[in-house]
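Values in this text are rule-based calculations from the coordinates and carry no lab data. Because the structure is a prediction, the values reported are computed rather than measured. Cβ atoms are built from the backbone, for glycine too; each structure is taken alone.
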Structure 1
Amino acid sequence: MSAEDKANILVVDDLPEKLLVFETILEELGQNLVMVRSGSDALREVLSREFAVILLDVNMPDIDGLETAKLVRQYKKSAHTPIIFITAYADEMQTAQGYSLGAVDYILSPVRPDVLRSKVKVFVELWHMQQRTRAMAEAEAARHAAEEARRRANFLAHASRELGASLDLAQGMRRLLELVVPHVCDVAALTVEKEPGRYDTLGAPAADFVPAPLASVLRTVLADKKTLEIGPDGGLAAIGCQPLQVGERVIGALALGYAGREPRDRDMLEELAGRAAMALDNARLYRSLEREIARSREAEEELQDANQRKDEFLAMLSHELRNPLAPIRNAVELMRRVGSPEPRVTMARDVIDRQVTQLARLVDELLDVSRISQGKIVLKKEPVELAKVIAHGVETVRPMIDVREQRLTVEVSAGPVWVMGDFARLSQVVANLLNNACKYTPEGGRIRLAASAERGLATVSVDDNGSGIDAELLPRVFELFVQGDRGLDRSQGGLGIGLTLVKRLVEMHQGEVSAESAGPGKGATFRVTLPCISAVQPQATTAQTQPAASHEVYGRRVLVVDDNLDSAESTAAFLRLEGHEVKTVGDGNEALSSVRVFAPHVIVLDIGLPGLDGYEVARQLRERGDTSHILLIAMTGYGQREDRERAIASGFDYHFVKPTDPRLIQRAIEHGRQSRDAATEVSAPHPGR
């Protein structure tokens with residue numbers, strides 16, 4: 001038997017020789033003997049350990065045995081410990097007093113060893129039996145607690161799975177009620193705030209019925225934010241209600257009604273309420289997120305629709321603006337050919353020509369910004385020499401600079417600098433920077449353009465001594481429609497999109513653009529950096545026999561088809577001056593009819609015709625064997641890349657965007673039906689298109 005399994009036996013006597021006798025008699029029992037010589041020592045031992053039996057001498061000098069027994073009984077641990085009195089003499093009064101104090105026996109001294117041993121043994125065995133019973137009870141209690149803990153854990157785990165299985169608030173509420181009825185209670189009600197100030201309430205077992213007592217406690221708990229339990233009410237034996245709380249927020253409440261049972265395991269219900277609160281709050285948040293996503297998607301669709309309408313409007317605006325510009329430009333060219341040499345007439349004609357060019361450029365810039373924003377600009381990249389790009393950009397802006405009598409200085413590095421890019425778009429970048437400098441530099445001012453290359457980067461800078469840029473405006477100078485302060489005269493003109501185009505086109509070439517200015521009145525510097533290419537393979541040149549197209553061509557029959565009468569007549573007037581026989585018609589069907597009679601060599605055809613559009617007219621002419629040879633020239637207000645590609649696919653040889661210089665039409669007639677790609681390239685009306 002281990003020391004832990006041995007019973008403790010307390011022997012109390014003031015005589016050492018008697019303690020030795022007791023030890024001799026009891027050691028055969030094999031238990032743990034504790035020998036003390038006074039009542040005080042006995043009390044100290046009783047406080048420190050548990051005893052199976054106490055042998056207590058009645059007559060002791062300090063505290064006698066009866067008084068010691070009385071004090072022992074006052075301690076909870078030893079209130080029922082068996083006490084055997086050892087005494088040499090015991091009358092009836094003493095015996096009665098001993099038994100009243102809880103004594104189980106009296107043994108007269110001198111003791112008989114076998115009698116003492118057998119009586120003590122009985123109590124030792126009783127103690128061992130009690131220990132086994134206690135151990136069994138504790139084991140049973142532990143098993144029961146473990147089963148209860150496992151049941152609770154399984155229930156809560158199942159509840160977590162059920163509540164977390166769906167982010168639908170209504171479904172989550174139904175699942176919570178299914179968990180508690182009838183497993184936990186007999187009836188239940190649940191209310192959850194689905195939106196600020198708006199609650200959804202469900203009952204169980206009937207979803208649409210909430211007993212009045214449950215509805216009452218739900219309102220109370222929502223107001224007080226505390227757990228509530230009440231007694232019998234409305235046929236229910238007990239009612240409990242838990243707030244559903246997430247942090248400091250109460251998002252609802254769960255009420256449980258008990259008809260034939262009492263509430264139990266309140267800790268589990270509190271834990272269930274906490275988990276349900278988190279799951280239902282997630283469902284609420286998800287519902288809010290869904291609404292936000294739906295609103296965002298709706299707003300995005302509205303923005304896309306508005307953006308599409310804007311693009312359609314810009315395309316329509318381009319077409320409608322270019323249509324009246326075309327006859328104006330034709331009229332200017334006619335004035336140049338047959339007009340009076342009077343200086344004032346010449347001046348007026350040049351003014352009209354410049355303003356038509358400016359208006360056409362503004363239309364092109366507006367469309368370019370829209371197309372770049374949509375990713376519709378496709379760069380035609382190839383090795384280009386920077387000096388040629390700069391020369392082309394300068395040539396575009398030179399008339400405007402000359403009119404304002406400004407001094408333009410161009411400094412380009414002596415060696416060739418090559419970049420990989422789209423020649424037309426890079427020329428547009430240079431032209432826009434120069435145009436911006438020209439607008440904000442006073443007449444007679446200075447503009448300097450410099451280009452160089454170093455460490456694999458080409459740098460183009462444009463600086464001026466003009467009006468400068470305010471420090472607040474400088475960070476936003478490349479944003480769309482941003483412009484400096486303007487007077488009522490708006491002498492600088494423009495839409496505020498030229499620099500936006502510069503930034504976006506440069507970025508499409510993997511470059512960077514920056515602006516610097518010391519402030520108003522101190523000029524500005526714009527700097528573009530582009531990656532250089534270290535070497536360019538020389539292109540092989542092959543001798544090609546070009547058709548004899550440089551000579552002037554007269555006497556062609558030309559059919560001009562345009563629903564804009566001014567545009568048709570002004571184009572026809574110019575072509576007649578070139579010696580051609582010209583006829584004009586106003587729609588596609590009339591054009592097809594005229595072909596049979598007039599038999600034209602060339603048709604100048606507008607795309608946006610009423611009824612039969614220009615694309616369909618071109619397709620029908622190409623499909624008919626007797627008209628497939630006719631030179632087809634598109635002259636239209638639709639100028640995007642896809643419009644040009646569609647025109648070529650329909651059978652056009654050339655595609656011009658209004659307002660078109662009529663001399664280009666004459667040049668196309670002189671070239672005739674060459675390679676379609678080559679002809680289209682020749683016909684490009686403006687480097688920035």
Structure 2
Amino acid sequence: MTSAPYGSWPSPIAAADLASSGHPVEGGRYVGDDVWWSELRPSEGGRVAVRRLGLDDEPEDVLPAPWNARTRVHEYGGGAWTVTDAGRLVFSEFSDQRLYLLEGGTPVPLTPEPPQPCSLRYGDLSVIDGEVWAVRETHDTDGGVSRDICVIPLDGSAANDPHRVRSVVAGSDFLANPRLSPDRRHLAWIAWDHPQMPWDGTELRVVAVEGGRVTGKVRTLLGGPEESVLQPEWVGPTELYTISDRSGWWNLYRVGIDDPDPVALCPMDADFGGALWMLGGRWHTRRDDGTLLTVRTFGTDTLAVLDPATGSLVDIPLDGLTSVGLGDRNGNRILLLTGGAQTPSGLRELDLDTGALRTVRLSVTELPEAAYLPEARQLTFQGAEREVHVIAYPPRHPRYRGGDGELPPYVAFVHGGPTSRVAPSLNPVFAFFTSRGIGVVDVNYGGSTGYGREYRNRLRGQWGVVDVEDVVTAVTGLAEAGMADPGRLAIEGGSAGGWTVLAALTTSDVFACGASYFGVAELDGFVKETHDFESRYIDGLIGPLPEAADLYAERAPLNNVGGLNCPVLLLQGLDDPIVPPSQAERFRDALVEKGIPHAYLEYEGESHGFRKLATLISSRNAELSFYGQVLGFEPPDIPRLELWRPPNG
């Protein structure tokens with residue numbers, strides 16, 4: 001082994017490799033015996049393609065460029081495409097948000113042209129009896145937003161006649177999971193209103209219908225302001241399986257439309273559900289024999305078969321796969337979106353009879369040699385008031401080690417949301433750093449999902465406090481364990497994670513620097529400028545206005561720049577509707593005023609989460625160069641980022 005300073009090790013993993021070989025895969029669906037999926041294509045302008053396996057099992061496009069199957073309902077989308085039994089593709093086109101039908105030629109529109117660009121949006125799509133059922137989001141010219149569940153004919157007649165689109169139910173700020181009963185006599189769905197988020201409180205509603213038209217009174221079967229209900233699925237004409245966290249954990253229940261007292265199927269201190277950021281989330285699916293395939297989470301995911309009659313739960317081993325998402329089922333085969341600490345994420349097919357797992361499409365084309373990939377360590381650190389769950393990825397290289405007596409720098413990754421989570425994963429971005437001698441720690445701070453409602457509720461009223469304290473606990477825990485250099489700790493995060501980055505840098509002295517990807521910097525402007533879905537999110541995270549106005553000002557990193565004494569990297573998409581560029585620009589201006597070294601990189605055509613090849617390369621190289629300049633190492637073959645410094649600095 002060659003001794004060299006941490007951070008300076010040569011690595012075969014370049015930012016261009018991350019960008020060009022990465023293509024996140026979602027939405028596995030059987031079409032006959034074929035498997036279709038959606039795939040982000042950074043090399044094609046960041047569009048989402050619908051693809052399948054062609055000759056020699058090589059991927060080919062079902063939906064060719066430049067078509068882009070992506071919906072903007074809730075801005076985060078979900079359920080942007082579906083397929084008829086005859087193999088006809090129905091999808092939401094990103095550029096205009098209309099629904100289109102593809103049947104062998106050029107896609108033809110199914111929905112009318114909106115009065116304003118992208119003002120009519122459709123998601124959570126399904127095809128039932130020759131019609132498309134969808135959650136529709138309508139943006140008015142005065143800025144108002146409304147949603148309903150609607151039905152669109154497949155014959156294209158609504159493309160020129162808006163009256164052909166039939167509204168079925170509305171009456172709440174948000175709707176999800178429209179499910180028509182097997183006898184077509186009842187519709188069930190999930191609904192919630194501001195200021196609740198779907199992990200705070202939702203309701204399972206049901207109404208009688210005939211011919212897709214409401215004939216009865218809407219009833220609420222389950223849920224409320226302090227109960228989150230998810231994914232209703234009919235088990236017969238009058239009963240549903242659904243998920244509720246009424247016990248403190250998202251568990252599965254049976255509920256009848258005439259006897260709504262819910263019956264727990266398998267009570268456990270584990271989550272059988274997750275945060276509904278995107279429409280179409282799925283955590284259970286019924287098999288032909290009446291048992292349920294389930295995914296439960298306590299830190300990591302476990303696939304299991306649940307017998308509703310007995311409550312027995314039998315785990316299905318998946319050889320180190322720690323993240324599991326359910327896709328479509330075809331007899332004894334199920335499509336899974338899976339990944340693990342040593343296994344790349346992607347779409348796989350599981351044979352439920354034999355246990356055989358077949359790879360359909362990975363989210364990366366090429367992987368570095370295994371010797372350059374980090375090994376994940378799940379750790380729990382005890383802070384002053386609570387435990388914090390983390391995954392550490394120490395530096396790893398087959399030919400290099402750090403100098404004698406030297407400890408490695410570490411970067412704390414703060415996930416977005418903040419109501420979200422991370423699990424051990426083979427993340428090429430982490431390998432980009434660890435193969436150069438820079439450790440990574442991924443933090444499930446208080447407020448994260450996957451550990452029950454109490455853990456999730458730790459962030460209520462405490463955003464900018466608990467998240468910061470927990471990330472500080474994580475990195476100081478690493479330093480006290482002799483794993484990290486306490487003088488070379490950095491922090492990075494995007495969106496809500498970017499808020500935590502900026503809050504940590506302005507209210508603590510633990511970190512030497514930080515990188516904020518499209519992070520929230522202040523709240524008064526954010527709640528006015530952000531999109532409808534998250535416009536009241538801060539009510540729960542900090543408090544409602546006007547009562548919490550002083551807290552908004554007190555917590556905002558922009559107002560605490562006086563406590564900042566280290567360099568900052570800001571990266572921002574100029575088309576971001578969720579965290580607008582004004583957030584980063586205001587923080588940049590404050591850095592200039594205080595004379596703090598920094599860099600502000602803005603990217604045209606990028607939204608909330610970078611998708612384009614050039615942006616992915618530029619941003620990751622800039623971040624590494626930034627760390628090198630601040631933490632005292634020279635990463636080889638990386639373009640040097642120009643930092644703004646005060647004229648006499």
Structure 3
Amino acid sequence: MLILDKAVFVGPSLYAHFPVIRLDIDLGPLEEWPSGKLGRSFTAPLLAALPGLHTHTCSYGKPGGFVRRLTEGDGTWMGHILEHVAIELQNVAGESVTFGKTRSHGPPGHYYVIYQYEQEEVGVEAGQLALTLLHSLIPPDLRPDGLVPEGFDFAAERDEFIRFAQRRAIGPSTMALIRAAEERRIPWIRLNDQSLIQFGHGRYQQRIQATVTSRTSHIAVELASDKEETNRILGNLGLPVPQQRLVQTAEDAVSAAERIGYPVVVKPYNANHGRGISIRLSTSEQVAGAFDIAREHSRSVIVESFITGEDHRMLVINGELVAVAMRLPGHVVGDGEHTIEQLVEEVNRDPRRGVGHEKVLTRLLFDHQAEGLLSSKGYNRGTVPAAGERVFLRSTGNLSTGGTATDMTDQVHPDNIEMAVRAVKAIGLDVGGVDFLTTDITESYKDVGGAICEVNAAPGFRMHMAPSEGRPRDVGGPVMDMLFPPGTPSRIPIAALTGTNGKTTTARMLAHIQKLAGQHVGLTSTDGVYIDGQRTVAGDMTGPVATRMVLSDPSVDVAVLEIARGGLLRAGMGVRHCNVGAVLNVKSDHLGLRGIGTLEQLAHVKRIVVEVARDTAILNADDPLCLKMADYTEAKNLCYVTMDPTHELVGEHIKAGGRGVVLETGIKGQMITIYDHGT
């Protein structure tokens with residue numbers, strides 16, 4: 001089985017209206033070896049390697065459908081299996097994809113394998129790993145030489161693939177914002193390989209980086225990063241904070257600890273995610289050692305009083321407390337029988353735990369910090385803790401290091417709510433996370449004590465979206481409602497037009513009309529990208545790259561997109577929907593290119609533009625192939641254009657209240673008449 005060609009479609013295409021990858025494969029001798037013929041020696045290890053395949057519905061429409069196709073009768077062909085394995089590998093890596101289809105084409109044994117993806121690189125790599133896995137499971141005489149690396153270990157390759165995906169993945173906090181945007185039909189564009197996201201198009205756009213928004217004050221972020229200054233500002237407002245000293249040397253750290261009084265906490269001046277923090281230090285030796293650890297993350301180090309209590313993250317968005325989670329550091333609970341190492345293995349079997357941000361919880365690891373914490377108690381991996389004893393492997397409750405979170409939002413005392421909101425407002429953040437230590441969050445800090453350790457810019461959302469215990473909270477929604485209050489626009493009008501002849505002229509004319517109406521127009525065409533009438537990029541710019549340029553420009557009020565056949569066949573459309581989609585005509589000028597050999601096939605390609613139109617689909621009623629496209633649009637309005645004033649179908653459409661543009665003869669000659677609602 002060989003991959004002959006690969007195409008990545010970023011938007012609506014012949015295959016789907018969302019991103020998909022198409023592999024052109026040649027099964028070779030495997031065309032004669034469906035899964036039923038390969039037997040259990042193939043299907044059993046495949047299902048053992050990827051048990052999630054049991055949930056795939058396939059053509060049966062219910063879980064287990066694919067396994068039935070795989071194992072019943074003659075089974076199914078290898079291209080179809082490759083499709084499902086590529087999808088499942090992405091699922092294992094935390095990607096939410098389900099769509100796929102496989103179709104034969106060309107010579108016997110040649111198939112198009114199409115499957116959905118979220119991240120292009122991950123989707124492509126999933127296809128390659130799927131191919132290697134399948135080759136490793138079939139008899140050697142049925143696979144080409146050299147396609148399975150010597151010593152191939154799928155479990156190791158799977159874990160490396162997960163890490164590969166996680167390095168490129170949009171983080172869980174950013175993904176929560178994206179999901180909230182999609183629920184509100186707010187479009188989004190990923191602007192880099194990290195978490196810089198544009199929400200909205202053109203002039204209406206807002207941006208976020210992780211959970212920092214385009215409205216987040218730079219000075220507020222700087223203050224939140226300055227733990228000493230944050231402590232001082234909050235203390236001056238009478239908010240509860242621990243005693244704190246900023247130090248530059250180990251000797252100063254020990255002196256500061258003695259002045260504050262043991263036990264103390266030593267942490268980096270401006271690190272995050274709990275990196276470099278040491279808690280409950282009670283000797284000068286421990287403080288000196290902790291200073292060295294903190295210095296690995298920051299040039300300056302903070303020594304502060306240790307506050308007794310549980311660690312709570314209080315999330316404030318736009319001046320309101322929206323979620324509170326009590327965090328526990330990564331730990332195991334003894335049963336009096338198993339060693340700490342065995343207990344860690346048991347905890348990591350929890351299906352909610354994965355690598356990095358792959359799942360809602362992160363696997364526990366033995367590393368320098370874990371070994372150090374065990375050593376401080378006189379324990380090691382082989383120690384058998386007493387039943388019910390909690391053994392911590394981390395000193396901070398960050399989920400990214402194996403911690404757990406319990407939702408406490410509904411139990412917070414009103415005084416503590418007011419305290420958190422005041423703290424975030426004092427720093428000036430629109431989205432902020434308050435780290436608050438207290439023995440009881442349900443009681444007022446004024447009565448039971450407690451202290452604010454930090455105020456975080458770009459707070460993580462995962463602990464609130466998917467707590468280990470308690471109710472998940474919608475934390476992305478309030479951010480979206482802050483950036484785009486209900487009723488405010490997020491999209492600019494988009495007109496997309498295609499056809500064999502006249503596209504560029506029509507697009508230019510439409511852009512000119514919009515400009516005369518006072519709009520700042522972004523135009524893509526076969527001779528370049530134009531912003532407000534000025535060409536900014538020369539060349540054939542009718543594909544997704546040009547569309548992205550226009551929609552990302554913050555000055556653009558209206559987008560006019562010329563969509564060419566080549567771009568649709570190479571990469572699909574660059575936008576999921578348009579307001580107006582128009583097909584001018586379908587002619588034989590470009591037949592024979594990229595597998596399009598008939599006018600009907602070409603019409604199928606051009607039809608994509610009206611398939612994704614939401615408001616109005618415009619069709620040339622004088623072209624029979626364009627007329628047929630009316631059955632494939634879900635636009636609210638259908639508008640026919642004709643040069644024949646006696647066109648029967650158009651006449652009936654107009655009488656029924658439909659839209660039409662007709663070239664008619666008037667008193668002074670020909671005129672263009674626009675009909676809407678029958679008039």
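Using the calculated result -4500 for helix-only ellipticity at 222 nm (-39500 (n - 2.57) for each DSSP H run of 4 or more, over all residues; to 500), pick out the matching structure from 1, 2, 3. Don't jump to the answer; show the numbers that get you there.
Numbers: 1: -16000; 2: -4500; 3: -9500.
Going through each structure in turn, the value belongs to 2.
On distance in nm of label points 7 Å out along Cα→Cβ at positions 399 and 463, which of the structures labelled 1, 2, 3 is highest? Please report the intermediate quantities before stating the final value.
Numbers: 1: 3.1; 2: 4.7; 3: 1.0.
Going through 1, 2, 3 one by one, distance in nm of label points 7 Å out along Cα→Cβ at positions 399 and 463 is largest in 2.
Identify the structure, out of 1, 2, 3, from whose coordinates Kirkwood radius over Cα pairs in Å was calculated to give 25.6. Write down the numbers at each step before the final one.
On the way: 1: 36.6; 2: 25.6; 3: 29.1.
It traces back to 2.
Quick one: FRET efficiency 1/(1 + (r/R0)^6) of positions 215 and 311 (r between Cβ atoms, R0 = 35 Å, to 0.05) came out at 0.80 when computed from one of 1, 2, 3, so which one is it? Don't skip to the end; give the middle numbers.
On the way: 1: 0.05; 2: 0.45; 3: 0.80.
The correct label is 3.
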